[in-house]
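Every number here is computed from the coordinates shown, using simple stated rules; none is lab data. From a predicted model like this one, the values you see are computed outputs, not experimental measurements. Cβ atoms are built from the backbone, for glycine too; each structure is taken alone.
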Structure I
Amino acid sequence: MKVSRGEKIFNIMNIIIMIIVIIATLYPFLYLTAISFSSEKYVYAGEITLLPKGFTMKTYQVLLSEKLFWISYKNTIVYTLVGTFISLFLSTLLAYPLSKKHLKGRGIILGLVVFTMFFSGGLIPTYLLVNALGMRNTIWAVVIPGAINTYYVIVMKTFFEGLPVELEEAAAIDGMNTYGILLHIVLPLSMPMMAAMTLFYAVGMWNNWFGPFIYLDKRELFPAALYLRNIIAGAQQTAVSSGSNIGDLEQIEATVKSAAMILTALPIIMVYPFLQKYFVKGVMIGSLKG
């Protein structure tokens, strides 16, 4: 098939724009990686670009040798798994009924849901509620208060509304109840959307440090994001507690922020390729066969 001159120009412009986007997205991560492996004198001199200078792993050695670091990573994995499951479960239970136009009071409920996008109870009332429920210094203080994201619920509701009603009607005629239809018909067809919501919720839970910062007092309960945040805020104390000398202390102060960011982001970056394939699959492929 012959490609016109206009299409060639359009394709070239698309390629150029995508290359610019890739560079703008990838450069900050490569820059942080280079800094985290560079010697402090090159960092302070501002000589780091994309490749490390004076290669050293001192900062990573200090961070990874801390027992609390591994405890916080274990906590983060637990918080992320439990929190993502709870968020998906509650969001689905809210979004699916709201996608049905015959639901009584649908407009009022939807209005209340949208209202929470613009107004909240506030930090102090939320803290008092969490404390009154006895959830402080527990996993529930981390995963429950922000379990439902209103925007994600609206996205899920809109997706459910786009599914063929005939499939659900056929399942109902065959004797399947509402829960069976949701589990065996709706959710299997919603895998691309559910994968995206899983990634969004998991990333939010993985990077969450403010909630634990407020509700958790015990260091052994800190997630990795909060632990590394405290390290960034007190790099000197970390070096001293690890028995580092003056040169090591300067090295840690120079690169700890970059190393902490890399250690925090790396697991999510490794997980993303396994979920990315769902973003490009057709939602209804094969659903109407036969």
Structure II
Amino acid sequence: MSASQASFKSPPPSQTYANILFPQPHTFLIIFNRPRHLNSIPSAIHHDLQALLTWYDNEPSLRVCIVTGAGRAFCAGADLKEWNEHNKARLQGKPSVRREIPAGGFAGLSRRSGKKPVIGAVNGIAFGGGMEAVANLDLVVASKSAKFSLPEVKRGVVAAAGALPRLCRQIGRVRAMEVALTGRIISADEAREWGIINAVVEDHADPLAEGTEQIVQRPVVQKALALAREISANSPDSVIVSKAGVDAGWEDASVENATRVQALLYGERLAVGENIHEGVLAFVEKRNPKWKDSKL
């Protein structure tokens, strides 16, 4: 156990699918780690990932989470072999081999409403559920060779984990229709142009390297880590409340109602917290603030 892990309120939930690292202060890195299957996710794993993300939200010392994938994929979506077994069981009147997706959606991300930010470091294929997760991340950077798609219509299924209405708001109705109805592949540059992702970076020299150290050194992960450092340098209370304000605007049709929701949830708690006083005092004393872990 590292020194940073030793200070946690509770240990992170055990994982059979993902690797987890703490590559810098206040930052939590989740690596989807099923590279031979393009990091496709069996149904039970969604619950494990949701538990991990809930733990992250409740761990005061952590301020930013990054998700990326081992191998050449970010996440290719659902495990279709498992889905095929599910279909056969249903036809035979037998119990399903699949579990229902939890409230947080695909990978615990596609419908997540957690209080702390999650950054996507998309290193390769983000198809199906992988794309649905991307559509609900707070910031997304991608490698030049990354590809995005909702190919569900090509398999007789539907992208039902939250991406369709989110993409409609994010990129507009006609572009969302193009993504949903054609199932075509979108390049990283096109995704950047459309506003699906924030930035495109160079590819890693060895995209198939599976060691955790090599993954951390990928340009896309390094860019995400740089963003995490920028965020972590700010008041953790202010980051949580600012994210809540943006999320309220995303979910609510009324700007005024979203503003009221943000104020009701966090206004008074922010005003009496340690960090708001520290930030103002540091300005007056012309020094860098010394933030406390958030109690929000």
**Prompt:** Given a computed value of 0.98 for Rg/Rh (Cα atoms, Kirkwood Rh), which structure among I, II does it belong to?
**Reply:** II
**Request:** Please state which of the structures I, II yields 28 when relative contact order in percent (Cα under 8 Å, 6 or more apart) is computed from it.
**Result:** I
**Asked** Among the shown structures I, II, from which was the value -12000 of helix-only ellipticity at 222 nm (-39500 (n - 2.57) for each DSSP H run of 4 or more, over all residues; to 500) calculated?
**Response** II
**Request:** Could you figure out which one of I, II the value 23.2 for mean count of other Cβ atoms within 10 Å over residues 139-146 was computed from?
**Result:** II
